[in-house]
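Read-outs throughout are calculated quantities, based only on the coordinates presented, and are distinct from any laboratory measurement. Remember, it's a predicted structure, so these values are computed and weren't measured experimentally. Cβ atoms are built from the backbone, for glycine too; each structure is taken alone.
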Structure I
Amino acid sequence: MGIHIWGLHNNALKEELLEQGFVSIGWDELGDLRALARRREAIKAELARLHPEDSAGRISTHAGVVYRFAHVMEPGDLVVAPYRPDSTINIGRISGEYYYESDAPLHRHRRPVEWLKTGVARNEFSQSALYELGSAVTLFSVRRHQQEILAVFEGDRVTTPQAQPVADVTDSDEPTPEMPNAARIEQATGDFVLEAVSKEITPAEFESLTADVLRALGYRARVTPYSRDGGVDVIAHKDPLGVEPPQIMVQCKQIIGSVTVPDVQQLVGAGWGSSLLFVTTGSFTRDAQIIERQNARLRLIGGSEFAALVIANYEKLPEKWRKVVPLRPVMAVDTSAE
């Protein structure tokens, strides 16, 4: 049997997952799962008792997630966890058995994890892999993109990901691929935009696109002469002449990967007391994010947030960018009210 890779979504907890080294799921009302029989049917029965209003299908899906987390996951398995606060992806290794954190305010079902690679930019993965990782199910087996995930984890680049057989885990409650609802379509669209601005335009064009996004937001913006010295790439302001404060000094970095502390410090040093904006197609290391928290003048915008700005201001952008990123409005299933 090869390495088993799990995808796991946790939108309830944030920094504590990384700082304390664990992964978790909800359904706290079940109590310590070690007190229930080690069978999926026992979890189903308890969920049905606690939630009589839920459908049999919903109960079955939730029981499958809980059962896999407590009894199928094993130490040594890899877990790939999209991280909502900065729209990056974290990769870790399960390092212990299930435990119940009774004193925690929420998400008491937990497993210890050794985080191996954190803050991975979404544009390091193919759109197909991101779509699989965007599953609406809380915990699921990664079946089609194991090789690609391992390559990203090991620092390699794969241009044509190939499927790798998943470890054999029989689970009749793990659903087939879900309907592409509004949330998944929104995420897939953002990933498409991010891939386009990461790979389909030049670094100089990325600077021009950033300036156009700022103009769409109501700023006046001008691009400085292009160079590779990592200095100020765009200057934005509200007044017509650009002489009234605040001026915004913008650095643009088109990369696949993470922006590090020296890059951010370079912008801070070049800012002359102005407001500062660092825009990248990648992500920022945790240490770089600490600099932002310590500097009220500094704002960091990673790839996923920049893609969201492109989408939100799409109709205001010049046609040349709309050709690079062709989009059209659609109606989609909204499951947020469920």
Structure II
Amino acid sequence: MPKPVIGPAAWIGDELLERDDWTLTLAPQAINELEAALDDTLELELNEISSENFQLSTLGPMLAKIQHQLEFGSGATLIQGFPAERFSEAQIERIFWGLTTYIGTAVSQSAKGDRIFHVRDEGFRVGQPQARGPNTRKRLSFHTDRCDVIGFMCLQQAKSGGVNQLVSSVSVYNQILAERPDLLRVLLSPYYYKRHNVDTGNELPYCQQPIFSFRQDVFASAYLRVLIDRAYQDNDVPPLTPLQLEALDFVDEVAARPQMHIEFRQEPGDIVLLNNWITYHRRTEFTDYEELARRRHLLRVWLAVPNSRALDEMFRANYGAVEAGAIRGGMNPQ
């Protein structure tokens, strides 16, 4: 009989808000360090900036602590206090990149190999091949991204909506174990995933991986319902069984319970870092300002981290490596 997963990642709802590892407010000294590091690396290309040359003598140890707690703590951190209004978009992009090199190595987020992704409404309509959820204003479902740690930095917030919601996938697992343990057999078994429309550098258009998994008794969850649904719409994939479908619906239902997740709204300058293996995230629908310069705009990085957990072998096809600390995840450039 499976047992509940215990530990600091098993928070429920507002419990996270009381945790010491949830928020870091940048002191003036840390902001000065970021500005100085920006000035010192102006001659470098973005991908040449690293923790070795983007020097943060005071903030660096704090980021090392965050890196540790993302893997062994709650799996989520909100960094506040950065004065985004003082910097240009290009400067913020370089600062965000430099800061996140203290957490991990950025991996590709597109077929072109882009390692910084712009999250904003691009006006895509449902069904357009190039459409990605982050580039629409619609509500997203709870999901993970294909990396160890995902980072967002807010440049501009929407006129209304665009609220972040975050849930512990560990607690989702525990709740399913308590209420519907019969569903865990299929959730611990592989589902088909359709490769994303812009993830074209792969040998096959599908992969298989479980929703929940354990390796060496360490929990990991990966979940992106939209790509599962797309896979099972194709005739060359066996149809979902009623139990598989019921299990997916129950994951969604548990994660969406108000008492299970937290809500917060990133403001300009805020940085959110999340461990994808122990948290799910989504955002609500939003309404933008008319002025282009004021429209909702976030920067996103996907990071492979050196202190990551080992994964079940079933993740190798989608992540490229399953060993602890490996450079893994991201999209395969053409």
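Laid out as a table, the results:
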| item | result |
| --- | --- |
| Structure (I, II) behind the derived value -0.20 of log10 I(q)/I(0) by the Debye sum over Cα atoms at q = 0.06 Å⁻¹ | II |
| Label whose coordinates, when Rg and Dmax of the Cα atoms in Å, for residues 196-291 alone is calculated, return 16.9, 52 (choices I, II) | II |
| Answer label among I, II for the case where Cα extents along the principal axes in Å, for residues 84-219 alone, calculated from the coordinates, equals 53, 32, 31 | II |
| Answer label among I, II for the case where mean count of other Cβ atoms within 10 Å over residues 52-59, calculated from the coordinates, equals 11.1 | I |
| Comparison of I, II - label where relative contact order in percent (Cα under 8 Å, 6 or more apart) is highest | II |
| Distance in nm of label points 7 Å out along Cα→Cβ at positions 44 and 284 from the coordinates reads 4.8; which among I, II | I |
| Identity of the structure behind -9500 (criterion: helix-only ellipticity at 222 nm (-39500 (n - 2.57) for each DSSP H run of 4 or more, over all residues; to 500), calculated), options I, II | I |
